[in-house]
Structure I
Amino acid sequence: MELAKFVSRPNFEEYKEQFKDNFIMERKNGVIMLRMHTNNGPIVWTHQAHTAMGQAWHVIGNDPENEVMILTSTGSFWIAKGDQANDEALHEMQDPDVVSYEYYFYDSNKLVANLINDIDIPTIGAINGPGFHTEMGLLCDITICTEDTVFNDRHFTSGWVPGDGQFMVFQKLIGDKRAAYYLYTGKNIDAETALEWGLVNEIVPREKLLDRAWELAESIMAQHRVNRRVTAQLVKRPWKRRLTDDFDLHIADEFYALEVTKPTHDFDKITKDFKK
């Protein structure tokens with residue numbers, strides 16, 4: 001009797017093409033770098049981008065040829081633009097229940113959960129400037145940033161409950177009291193303060209940011225593959241515990257409030273003090 005064949009794992013060239021509208025991917029010697037973009041310029045945040053990211057984490061984590069991941073963005077901002085008109089058009093075309101569950105509840109959960117649970121390798125966030133959704137870079141095992149990077153959570157001051165990950169990350173990394181203050185006020189945390197408080201590991205000049213990310217990745221690659229991967233599990237364990245204990249409640253609270261108050265994404269307000 002012929003035994004069943006192994007199910008094939010994802011092919012880099014295929015998923016590089018699949019996610020090309022949201023990420024420019026390159027891989028060298030086991031290190032995969034993802035650069036967020038829109039039309040090879042700074043990324044524009046949309047439901048399409050939101051959906052793509054959680055799926056990308058799952059696919060990348062399922063490719064055994066990926067050994068270290070670098071996550072960065074294009075230009076001088078992490079994510080600083082959004083397309084409200086695009087999102088409103090999608091809402092009009094689709095069933096409200098689909099929008100509420102698929103785009104908000106499900107995608108918001110997987111954007112964070114898949115990054116931690118599905119990517120079983122060391123990760124490096126190279127935050128290339130100010131922007132929102134910096135939790136993705138902060139959830140990486142190592143985080144470096146440029147000198148002009150600022151961190152904030154503008155959910156509350158923009159009329160939203162802070163449940164999609166940024167606030168949870170702040171609570172874990174800078175403490176509950178500081179996180180509450182910066183949430184309620186919407187104030188920025190500059191790069192030097194972020195380094196002092198443990199949000200980031202290094203501040204790097206912009207022109208050297210990616211070189212430093214690759215240098216860190218290559219130093220990790222010098223260790224045995226099993227040691228890299230098992231160590232990554234230990235590094236991610238506190239985040240996995242936090243996700244299990246808290247994250248579903250954060251998501252549920254945000255989207256309960258969303259159904260009641262029906263806020264819009266005021267991207268101008270969220271990014272009002274970014275120098276564009």
Structure II
Amino acid sequence: MEQRSTEGVAQPGLDVDAQPGIQVWTLGFAPVNAIGPELLDQLEGALTAAVADESVAVIVLTSSLRVFSAGADAKWIKRVVDAEGPEQLLIRFRHTMDRFRALCVRMRRSDLLFVVALAGHTLAGGLELAAACDLRFAADDDAIQIGAPEMKLFGVMPSGGAGTQFLSRLMGPARCLRFLLEAESATPNQAHDLGIVEQLVEPDRLREEVMAFATRVAGRAGRAGVGAAKRLALDGAELPLFEAIEFDHTVHWDSMRRGNFLPGVSAFVKQFG
């Protein structure tokens with residue numbers, strides 16, 4: 001999965017760096033990490049491999065470029081329209097976006113914790129990808145734009161990665177609706193106030209903060225603990241209260257059985273002689 005030249009310079013693509021309990025996925029699809037077949041091929045493969053590796057608990061998603069992702073490939077759109085016409089673009093665009101949506105759903109349904117580090121512009125499909133992650137850290141830099149400009153550009157919100165649904169749950173339905181209709185980008189600080197971003201970090205400390213968080217979580221909880229917390233906090237919140245309580249009971253006891261509870265208890269009681 002990791003692609004490097006013989007001179008040590010990263011080739012375009014997805015770089016996967018494995019660390020204990022963690023994988024760091026770095027997008028490097030110049031110039032803007034466009035959401036297209038090549039990027040999806042590599043993210044799908046990385047996700048399949050990570051899910052199969054029970055030692056992995058946390059995925060940190062980041063970018064080697066000045067932008068996290070600007071969404072669909074504008075140059076590809078122009079080529080298809082010029083060569084085949086708008087109707088054919090609609091067909092081809094739908095196929096790619098169906099793949100993108102399926103990837104985002106797999107990420108959310110997995111027992112892996114996805115933490116995204118946003119150090120550059122995060123727009124359109126890029127915001128959808130970030131919203132599909134479980135937690136969002138962003139550099140506190142007013143030059144960064146975070147937004148969904150589709151309504152302004154096209155008069156419609158394509159939502160290829162089901163971004164409207166993820167954003168609605170982060171922001172609340174009414175604020176999400178206005179955000180999509182206004183189609184104005186937010187700074188990271190504004191995105192934090194809107195509920196899109198959970199943590200603001202000084203730009204030069206973003207990677208350090210994200211990696212420290214990921215390391216703590218992976219070491220304490222492992223795959224079972226992370227998966228249980230994710231399901232209880234995110235999936236349980238979508239259920240009626242008493243159904244959620246039963247769901248909580250089932251997930252809680254399963255995670256205690258499979259996770260780090262018993263080793264943790266053994267270490268805890270040793271403190272008392």
Structure III
Amino acid sequence: MVDRCEIAPGAGRTILVVIAHADDLALFIGGTVARWSDAGWRVVVVRVTDDRWDSLGLSEDETISANATEFRRAASVLGVTDVVDLGHATDRLGDASEVALREQIIRQVRLNRPYALVTFDPYSLYGEDNLDHKVVAAATDEAFWTSQFDKHHPEHLAEGLRPHGCFERWYFGRPVGDVTDVVDIAPTLDRKVDAACAHRTMMTNFANQLVLQADTGGWELPMAYDVTTGGDVRQFLEPLVRAGAARTGERHGGGAVEEFRVVRFGGLQALLEARGVRRS
């Protein structure tokens with residue numbers, strides 16, 4: 001059984017989270033983000049896409065606006081300090097330049113100088129069926145290394161930015177293949193639920209996807225259908241979010257849990273502990 005990770009005091013230090021879509025934050029790691037915020041961490045979230053097609057019955061412009069507003073509302077519930085939108089078209093990162101995306105993430109690393117970099121796990125892609133997630137995972141993982149090189153994007157240095165090395169990388173996923181750390185989110189589960197429910201536009205579209213799939217299989221799913229016709233998103237979503245946290249907890253001794261693969265000091269933590277000297 002993996003030990004539960006204690007959330008250390010942030011003391012104003014920064015955690016930089018890179019996600020593909022607005023609802024990724026709440027659904028995957030909302031409880032942990034809220035705990036970081038409560039512990040005094042400065043949490044900055046980079047959303048790579050604009051979610052322009054993730055809605056039901058809205059125009060593209062209406063969808064972009066609604067999802068941006070709901071993203072900020074959810075981030076506020078979780079205590080996020082700042083959000084950054086890169087504005088890529090959703091569901092099309094497979095055609096985007098990974099190197100160009102990596103440059104944008106390097107810039108955010110050098111601007112925010114985070115203690116920890118958080119994103120999808122590029123090595124736990126079994127069961128991951130969203131190409132945007134895969135591209136963001138690969139670009140962010142590469143940005144961890146290249147943000148430290150003084151010859152990658154010298155234009156950043158000309159602007160006054162400097163190379164930066166993150167001490168920790170926290171990876172999440174669907175699922176995490178090699179879990180090293182789990183976080184007890186019982187104290188913040190209600191806020192995770194509230195943040196997830198803030199995404200009414202995206203969750204209505206998600207409910208419609210379930211309706212379409214069920215219909216093809218000869219089923220009806222009234223709880224999802226009700227949402228597509230204006231029903232309460234919370235009645236549909238809250239049981240799913242709470243059950244997901246409990247199901248993850250069952251793998252790790254019970255309770256409401258989020259799980260991660262955490263890499264500290266580039267995987268060379270033993271070297272640091274054997275030969276390093278901690279600053280007082």
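Before moving on, here are some points about what is shown:
- Origin of the value 0.15, where FRET efficiency 1/(1 + (r/R0)^6) of positions 81 and 113 (r between Cβ atoms, R0 = 30 Å, to 0.05) was derived from one of I, II, III: II
- With distance in nm of label points 7 Å out along Cα→Cβ at positions 73 and 241 derived as 1.2, matching label from I, II, III: III
Quick note: the coordinates plus some simple rules give every number you see, no bench work behind them. Predicted, not measured: the structure shown is a model, and the values here were computed from it. Cβ atoms are built from the backbone, for glycine too; each structure is taken alone.
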